[in-house]
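Several structures are given next for inspection.
None of the figures in this text is laboratory data; all of them are computed from the coordinates on show. These numbers come from a predicted model, not from an experiment. Cβ atoms are built from the backbone, for glycine too; each structure is taken alone.
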Structure P
Amino acid sequence: MRLVVLGGSAACPNPGQGCSGYLLLEDNTAMLLDCGPGTLPELLQHISMDALDAVIITHLHQDHVLDLVPLRYGLKYAPGLKRRRLSVWLPPGGRRYLDELARVVSLGSERSDDFFTETFEIQEYDPERPLQVRSWRILFHPTRHWVPCWALRVEGMQSTIAYLADTGWDNSLIQFAQDVDLLIVEATLPPDIENGAREGHLDAEEAGRIAALAGTRQLLLTHYWATPEVPTEVMRATRHFGGRVYLARPGLTIDLDERRDQP
């Protein structure tokens with residue numbers, strides 16, 4: 001299994017980097033985890049839009065979902081693509097969200113009632129039940145965020161990743177991410193922010209603590225702001241975690257099966 005970072009910015013794109021989006025590749029299957037604004041151009045550096053097999057959205061904040069709009073336009077109108085409906089898995093309530101979004105972005109030039117459904121096969125996942133997408137088994141766990149949000153545990157043929165999406169500190173996520181080969185954790189907050197403002201997000205040091213407690217092999221820090229402190233984010237995480245630490249950047253590719261064979 002390979003993971004390609006498409007974007008790792010926080011609530012708006014950083015210079016040269018879109019918001020949340022991660023491409024998973026395994027056994028001729030391609031799945032997108034979140035589809036935030038600015039991720040589609042990086043996706044097209046790696047695969048064609050019509051090579052995607054599925055998209056899974058963790059929650060409905062704009063920085064995780066809005067590039068579904070240009071993805072829809074590309075799949076419908078871009079020349080030379082296979083015309084087939086793409087499986088898009090949304091959290092509970094996602095259908096209504098896309099219905100409302102369609103009414104806004106269609107602007108009367110296209111029918112809003114099938115704006116997304118003619119291009120996407122839209123389904124809402126049940127967070128209480130595992131989801132099977134080709135060779136991947138996907139488990140869900142609620143996170144501590146401002147809106148309903150679900151962490152993902154993706155179990156492949158040889159490797160497993162956990163993506164904690166947007167969350168504040170939650171001990172139950174440590175067990176959910178236990179022993180994964182790669183843990184994707186946000187590093188949104190500066191370390192000196194007051195406790196009252198920490199709800200719903202983490203800092204890099206907390207991400208390192210979670211990775212250490214979960215026993216993961218590798219940590220990918222993501223969902224960060226472009227500030228002068230960014231180069232120290234990895235250092236903060238390594239105070240607690242002794243494994244490999246990456247900072248999300250567009251095009252970063254991690255071959256999980258290859259690294260699993262290494263000591």
Structure Q
Amino acid sequence: MKSINGKVALITGASSGIGEAFAHKLAEMGAILILTARRVDKLQELAIKLNKQYGTKVFVFAADLIKKEAPEMLYSQIINEGLTVDLLVNNAGFGKWTNFLDETIAEYDNMLELNINALVKLTHLFVPGMLKNAAGGIINVASTGALQPCPYVGVYCASKSFVLAFSEALHGEYSKKGLKILALCPGNTTTGFQSIANANTAGMSAHAPKTVADIGIKSMLKGKSYKIIGFANYLTSFIPRFFPRETVINIVSNLMYKKVNG
């Protein structure tokens with residue numbers, strides 16, 4: 001994939017935040033969009049806005065990807081519409097900043113279903129079509145939390161470590177077959193994630209969703225396997241390599257304890 005113009009892009013979690021930013025940037029670049037999220041009203045509002053601003057053709061499919069059957073149902077809807085996905089942006093996901101035992105197993109199950117299982121299923125469903133055309137792109141939204149120990153955000157960060165490892169593995173398998181697969185690792189971003197995650201990000205620098213989307217698309221088109229957003233985050237990613245892991249864990253644990261428990 002050398003250009004976005006005229007390509008069909010599927011974006012999950014498209015109703016707000018980074019997903020919405022991807023929708024705007026891809027529309028600006030001439031893509032045909034398929035937007036999915038739970039909130040159909042938000043998707044329809046966004047579709048109208050994108051069509052008015054860019055003249056973009058937009059398809060809207062509401063889906064709750066926490067439900068195990070949702071990826072297959074979404075795939076069927078897209079195929080029945082006669083669409084072939086050229087670019088898949090696996091953006092949907094959520095996390096929680098909390099003491100491990102203060103969250104329910106049911107909530108962790110939902111988190112892992114959305115952050116990992118839905119992403120793997122959608123990738124498995126759409127890669128064959130990309131291989132048939134010997135072209136395609138996938139942007140899997142991971143996190144800088146995938147790169148370091150994360151006490152008090154353990155399940156979320158572990159899920160993003162999976163996304164990073166999975167994406168790099170697929171990059172190794174399919175980059176020579178015409179596919180461009182990127183793990184995008186943003187840090188703190190100005191979205192609604194913080195309120196959902198109960199994340200106390202006071203004093204932390206943050207990037208705009210537009211910046212994350214712009215860099216993600218450029219990095220994917222360049223054929224990169226992963227991209228960390230922000231120079232400070234890039235430097236931070238090296239800390240576990242140069243200091244004893246036990247030391248890093250203790251430092252992060254102390255910092256996060258204060259943010260989670262006050």
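Of structures P, Q, which gives -5500 when helix-only ellipticity at 222 nm (-39500 (n - 2.57) for each DSSP H run of 4 or more, over all residues; to 500) is computed from the coordinates?
It was calculated from structure P.
For which of P, Q does FRET efficiency 1/(1 + (r/R0)^6) of positions 60 and 100 (r between Cβ atoms, R0 = 25 Å, to 0.05), calculated from the coordinates, equal 1.00?
Computing FRET efficiency 1/(1 + (r/R0)^6) of positions 60 and 100 (r between Cβ atoms, R0 = 25 Å, to 0.05) on every structure in P, Q gives 1.00 only for P.
The value 19.4 for mean count of other Cβ atoms within 10 Å over residues 4-11 was derived from one model only; which of P, Q is it?
Source structure for this number: Q.
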